[in-house]
Structure formats: structure tokens, C-alpha cells
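See the structures that follow.
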Structure P
């Protein structure tokens, strides 16, 4: 202790002199909960409470009647408005509150009319720790009880493969009331069922989404697992549910078109011929929802029907649960001789070619 410098040594020991804080008389802290929630236009149920304490030495300064200013961090029309807790004052963008004998200052907040998170600050210029922050959340009312039905808008009947970053289409539903009108702010529960390692984007087999504009949920990403399987996901709300049919197939490289289908099809002149072909994995198993395209070339004599604007092309065509593709009807003009080629190809390039040969109409 030299020339009264003992206090400075004490401050060095505690680390308080890092910002030359000897000049502050007080410390300011938040003593109320961090998160506040209420409906639009309502008063938040709990006050915003801050506390002043003497900083340098206990009881060296009175902590009563110290002004603390509570202020919304933005001037938006829908940001919370403030007044002294327990008063009948008008709500304003900021309010000054004087501490009581124990150093407490409290304000109450009125929510605006928009759904969002807002920040309120409590300031005291002579205090370490100023400002302190309060997060105020204006929440959407849950209208799940109004939901009478759900509609799938995206994500049904699709397939992915190991190594894909995500399924092609996110899951999304629309919530409707008894009148068929969209229901906003309803909670929709999504669940993945069956034996699968596929998950939602949160890494789990279940999640919840709130409907927004138009009664739609936010698109939900599906992350493919590693184990091939057919499985389902459901979306449910208020006793209503819809089901998504999903599949995680083996590697694309193992798929080929079934040679047992042959490589030549006879097309009867003057009538339509319907054909089915199969796409199978290396174990001979078919998988649903694999997208293919079919092209007939040249198409001057043989074409898909009806399709006058693009008679030689058909797609996208999806496999069924047996891996079969139902081709559209194929017709041939009244010409015998010549042939065309039908090429069927997956989105990743696996293809097969078939000869289409016109033949006379059978006479029974």
C-alpha cells in the first residue's frame, strides 16, 4: 500500500480495472426473465425489471431514486410500447423509471400488431453493464382447433438415393377449415414412420411446423439415410392426417431396364398399343417414383397418342411400386414397313432402346 494505491491493487487482482471502471458509481443488471411472450396488442404478463447496485463499495452510494430508461431498440410502428409498471400512464416508445429503496426499476410493455421478436434496452449512464437487453416475442395464436382437413402440396410419391443431399421435393401441407378456407397459425406435426434412417432437416424423425400465409407450412427438407426402404411420413393436426409415400432406393448404378421385356414391340396399325416396361435394381427389385422419359424417333409414322403437339415424346413417367412404367398408348399410321425406335431413359442416364414395328390389324 503506497500513497493510497491499495484500492488500485485490489482492482487489479479482481480484474475490474480492465475498462477503467472506477468512474462508475453503480452496476446495472437484468433480474427478470430473458424471454417474454404475448399475443399481438396485449400487455406482456411480466414486467421488465432492472436493478441498480452500488459499484465501488457496498452502501457507498444510495441506490434509491436512480433513473433507468427503458426504450424499444427500433422506432417501428409495431415495436413494443412502454410505461412504468403498475401505472396507468400512456404507453410510449421509451419511459424513465426511478429505482425504489432496493434499487429495482420496473416497466411493462405493450405488444404491437406484428409477429416478431423485439428488443427493449434498459439504460443507466452511470452504471457498469448498461444497457441490459430484454427479448420480447409477439407470438401467433394457435388455431389448430379450426383445422378440418389437410392437403399435401409438395413431397408425396418421391424417391431418393444414398448419397443425395436431400429428397427432390420438400414436404408441405395446407391446413383448411370446415369452409375450405386456409387456417394460418395452426401447428402441424410431421412424423417419419417405418424402418428407415432418413430424417428431417433437424436430424430427427419428428418435427412441428406452424402454418403461415395461405395455410401452408414451411417446406420441410428430408435428409436421405443409408438403408434402402419404402416408408411413409405423416402430417397431422386436430385429428386430421395425410400420408406421404416415400422411398430410399439402392444406388443408381445398380439399376437397369429388364431385358425380359424384349427389345422389339409390334404396333398394330390404326389402333393403340399399350406397353409396360420394368426398371429393376441389381437384385431384380422394382422401386416406385423413379422418373423416366420416353422418346420415339423418328415419329412421322409411329407416335404416342394423344399428343399432337409433341407426338414423339412422353414424360415425366414414374415407376410404380413394382418398378414398372406404363407407357402412353402408341399408335401407327396406315403404313406397313419401316420402324421407329423407342428410347426410355432415367433422369441420371440409364437407358434402353426398343424397336417399334408397325403390323397389320388383326382380323378375328
Structure Q
């Protein structure tokens, strides 16, 4: 029986392992190459014997030495690969990244480094569709030259985000572990449908998000200094919403969000759960780690409100660490003949 694996690590790569990679790896899986453990000749062979046959696979290149700088020779070897379409570099202290501009056919690029990364080189990568970067980033304006770029994830020291206004084909944008000082640029991202902000320092108002005409998915999780989410009430095209913010006290009126169908909330200071009753088309509500001061009775409307006529699933399994409030809510659903709405233990 064939085993479909998510990844395969040679160390060292052999002809047999390369054949196995071609036949057993699932679509989009990764093959790992370790600088310092395998020769550059093996890297070229991996390109010819694996990636040439499986262009869907991601090449994950890293170093066996912690925080190692990639040499010019090693970067040149990477840039010479003819068949790699998806490249991930991790654990690097530095590299001559400009050499990688030779990878003209690269479709996705992921870099995790503990150094400054000058992004000027990506301006020459016209086929890039997906980019994920975690480093001290410079020259974000180069990303605007990637006319096919659809997915972008940034974390680390980012600086001014204004140049991202040029990434007009972006459909998905994610920020993590970074400082966001302005989101005014989003007004130019007319195709943006998904935004994730996780573990960031939000040092600005997020009201400009209302100007994004296609924003359908929004996730705000564990962001420092994010207290006011009033702008969410104006995101009229929103279909999925996730908010995991321990200091958010109130949610705004959500009655204008006529398309919102999926809501996931983790709000330890929340005080107005009744606002959910203004969502006539919501189909799924998940409540996790909700303010323990809110008694079970405050959530009974989820089972009985005629306004929530489209509701299909309610998940209160993780509403808090105790069992009493959850048990009371579940008992009310059962008494109301709505037990089928509750998500049960797997």
C-alpha cells in the first residue's frame, strides 16, 4: 500500500529515497535539503530526479548548523535549479538573497531568517503567487512588481506598509508578530478577500478595512493593544469572523453583516453577547474562553431566538475551563428541543 506523506528528509539523499519521494509524497508536500549534510551535487540531482517529475513539491532548504549564513556558492546552486516552483528557506542568519532572482519560474517563496532581508530581488520573480516572509524586511515596494501575487504573509520587523498598496492583485494577507502602524494602504487592495492579524502590535485604527470591497474573511487573534473593534460592524461583505482578543469588552452592532455565516469568538472580557442576535444568516457560532462573569442565561437566546433562523451549529465545548456554565447551556438547548444544534465531543 502506498503511504502518502507530507514531507521527506533525505540527509543524505540517495537514488532510492528520490524515487520514493516521487511516488509516495502527497500533492504539495515538501522535500527537505540540509546544507552541511548533503552535497550541492545532490541538490542538483534532487532537482532533476524529483522536482522535474513532481513540480508541485516544495523544496525546503535549511542548514544543520544553527543560524548559519548561506554562502554565495550555495545560493548560486539554489538559483540554478530549473524545476523548483516552490521554495522555503528557514533557520538562516543571512544569505546573498539577490542571487535568488534567477529563479524566474518560482511560484511560491517562504523565507524565515534572523537577519535583514532586502526584498529587491523579488521584483524579478514575475511568476510569484504566494510569499511568506519572517525577518527584518526592507524594500517592500519590490512586492508590488510581482503582478501575480495573490497571497502574502509577513512577520518580523516590517516597517512602513504603504508600499503594499501596489500589490493590487492580493487576495489574502496575513500579519504576525509585527507592528502595524497604518492600514491605510488596504483601500487600494480591491481584490483582498481575507485578512489575518495574529500576535501583532496594532498601533493604529483598523477602520480603513471598511473600504475593502471584497473582504469576506477576517481573523484577529492575540493582538497587543487592540481594544476597539467597532469597525467590524461596517464590514458588510464579511462571511467569516474570528476574534480572539482578551481585552475586547464590547462587540458592535452586527446587523449590517447580512452575509456573515461563521463566527468564532474567544473574548475573556466580553459583556454584550446579545449582539449575536442581530445576525439573521449566521449558521455557525463557536464560543471559547468567554468572560466567566457572563452567566449561562445570557446565552439561552442562541437556542430560542427567532432571529437566528439560519443557525445550524453552536459550539460551547470550550466556553470556559469549568463545566457548570456549559452544562447549563446544554441543558437549556435540550429543553428547547435544539440539542441537535450543539457541537458534541468528537
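What follows is calculated from the coordinates using simple rules that are stated; it is not laboratory data. Note that the structure is a prediction, hence the values are computed from the model and not measured.
Determine which structure produced the value 58, 41, 22 for Cα extents along the principal axes in Å, for residues 179-314 alone, calculated from the coordinates; the candidates are P, Q. Write down the numbers at each step before the final one.
On the way: P: 58, 41, 22; Q: 43, 28, 19.
Among P, Q, the structure yielding 58, 41, 22 for Cα extents along the principal axes in Å, for residues 179-314 alone is P.
Please state which of the structures P, Q yields 25, 17, 11 when Cα extents along the principal axes in Å, for residues 163-202 alone is computed from it.
Source structure: Q.
Looking at Rg/Rh (Cα atoms, Kirkwood Rh), for residues 115-170 alone, point out which structure of P, Q has the largest value.
Ranking P, Q on Rg/Rh (Cα atoms, Kirkwood Rh), for residues 115-170 alone, first place is P.
Between P, Q, which one scores greatest on Kirkwood radius over Cα pairs in Å?
Working: P: 27.0; Q: 22.6.
By Kirkwood radius over Cα pairs in Å, the leading structure of P, Q is P.
Consider the structures P, Q: one of them gives -500 for helix-only ellipticity at 222 nm (-39500 (n - 2.57) for each DSSP H run of 4 or more, over all residues; to 500) as calculated from the coordinates. Say which.
Of the options listed, only P reproduces it.
Continuing with the same structure: Which of the displayed structures (P, Q) returns the greatest value of relative contact order in percent (Cα under 8 Å, 6 or more apart) on calculation?
The maximum falls on structure P.
Given a value of 0.91 for Rg/Rh (Cα atoms, Kirkwood Rh), for residues 155-234 alone, point me to the structure among P, Q it was derived from.
Derived from Q, not from the others.
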